[in-house]
Structure 1
Amino acid sequence: MSNDINNANQRNYNPLIWFLSILIVGVILGTYVLPTNPDATIGGIELTVLPMLNAILNSFTFVFLLIALIMIKKKNIKLHRRFIIAAFVTTFLFFISYLTYHSMAESTSYGGDGALMYIYYFILITHIFLAALIVPLALITLGRGLNMEVEKHRKIARWTMPLWLYVSLTGVLVYLMISPYY
């Protein structure tokens with residue numbers, strides 16, 4: 001009987017998850033076809049500050065995810081949940097900043113060569129691919145956690161957590177490697 005009560009209290013996040021996943025990835029892809037601002041400013045502020053902000057937000061996301069992982073290993077669900085929410089907040093702020101920059105500024109090309117260039121492009125390509133993949137994974141994992149579907153949450157979180165950590169860390173690395181060329 002209590003299982004029926006728990007199921008009745010659960011929300012079906014799937015339509016929202018898929019809508020947001022398609023919307024977010026679509027909007028990001030759409031920024032690459034929008035015309036850019038030739039003077040690369042918003043209200044006189046140079047847009048080149050936004051990639052640094054993106055790296056800072058990715059750094060916070062990485063730290064929040066690590067702390068959330070530590071908290072769940074210690075079985076502190078309350079703090080785990082708070083740090084996961086914090087990671088979603090910094091990821092959302094990153095998304096807004098990222099969209100602002102890429103919808104208004106021209107793309108920056110990597111200017112290095114040699115082995116570092118291959119490392120950069122490997123990191124960049126895996127970052128981009130996994131960043132698109134992490135959107136639905138993180139949202140599904142969050143939905144299962146909010147519904148307290150513990151076993152389902154654990155199964156997908158085993159994939160989501162390391163991938164999201166990789167995406168947030170490589171976002172910082174990509175910035176550090178390309179920042180001299182802005």
Structure 2
Amino acid sequence: MEIRNEWWEWAKTLFAAVIIAGVIRLFFFSPVVVDGSSMVPTLQDGDRMIVNKFQYKVTTPERFDIVVFHVSDKEDYIKRVIGLPGESVAFSDDQLYIDGEAVDEDFRESGTFTEDFNLYDLTGYEEVPEGHLFVMGDNRQFSKDSRHIGPVPIEEVVGETPLIYWPFEDIKVFNKE
């Protein structure tokens with residue numbers, strides 16, 4: 001009888017652990033794998049990251065956050081937030097301009113090329129629409145991003161990706177500055 005009670009206690013503990021893990025994954029954090037080279041040099045193909053799903057429930061995305069968002073029911077992208085709602089976005093001579101002011105992109109390596117554009121020519125919008133973000137990959141020549149798919153509805157953002165946890169030698173936490 002005592003063995004049966006011990007097994008029952010273990011089964012209840014295991015069941016509770018599975019439920020707690022499921023709730024954490026569903027509502028707070030989940031893993032994601034980088035697929036492709038659009039975020040090189042910051043992220044490499046195959047990097048494994050944690051998506052913080054809770055962050056944007058209590059705050060709003062900030063410029064240069066790395067976010068995961070739904071492109072379709074079956075596909076998510078990882079990109080960097082460049083333009084926020086109500087801002088104009090342009091590139092000229094590989095320099096980012098937000099509302100006409102030059103903004104440094106310290107995360108980019110020199111020699112990265114971004115073709116000249118302005119938001120209106122790409123999307124028909126003078127400013128990033130309310131409730132949307134303008135996102136781009138760090139590897140601008142090989143990134144399918146808001147220049148191609150348009151501004152991303154904030155409601156499609158799964159969360160922020162502040163941590164690479166694998167490969168082990170590349171563990172990194174992205175600090176907001």
One of 1, 2 was used to calculate mean count of other Cβ atoms within 10 Å over residues 101-108, giving 11.8; which? 2
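With relative contact order in percent (Cα under 8 Å, 6 or more apart) computed per structure, which member of 1, 2 shows the largest figure? The partial results should precede the final answer.
Details: 1: 31; 2: 24.
The structure with the largest value is 1.
For structures 1, 2, which has the highest computed value of distance in nm of label points 7 Å out along Cα→Cβ at positions 13 and 157? Before the final figure, lay out each step's value.
Working: 1: 1.1; 2: 4.1.
Comparing 1, 2, the top value of distance in nm of label points 7 Å out along Cα→Cβ at positions 13 and 157 belongs to 2.
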Given 0.95 as the derived value for FRET efficiency 1/(1 + (r/R0)^6) of positions 21 and 85 (r between Cβ atoms, R0 = 30 Å, to 0.05), which of the supplied structures 1, 2 does it correspond to? 1
Can you say which of 1, 2 returns 2.4 when distance in nm of label points 7 Å out along Cα→Cβ at positions 29 and 141 is computed? 1
Among 1, 2, structure where distance in nm of label points 7 Å out along Cα→Cβ at positions 53 and 69 as derived comes to 1.9: 2
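From 1, 2, which structure was helix-only ellipticity at 222 nm (-39500 (n - 2.57) for each DSSP H run of 4 or more, over all residues; to 500) = -27000 calculated on?
Details: 1: -27000; 2: -6500.
Going label by label, the one that fits is 1.
Where a number appears in this text, it was derived from the coordinates with a stated rule and is not lab data. This one's a predicted model, so the numbers in the text were calculated from it and none came from an experiment. Cβ atoms are built from the backbone, for glycine too; each structure is taken alone.
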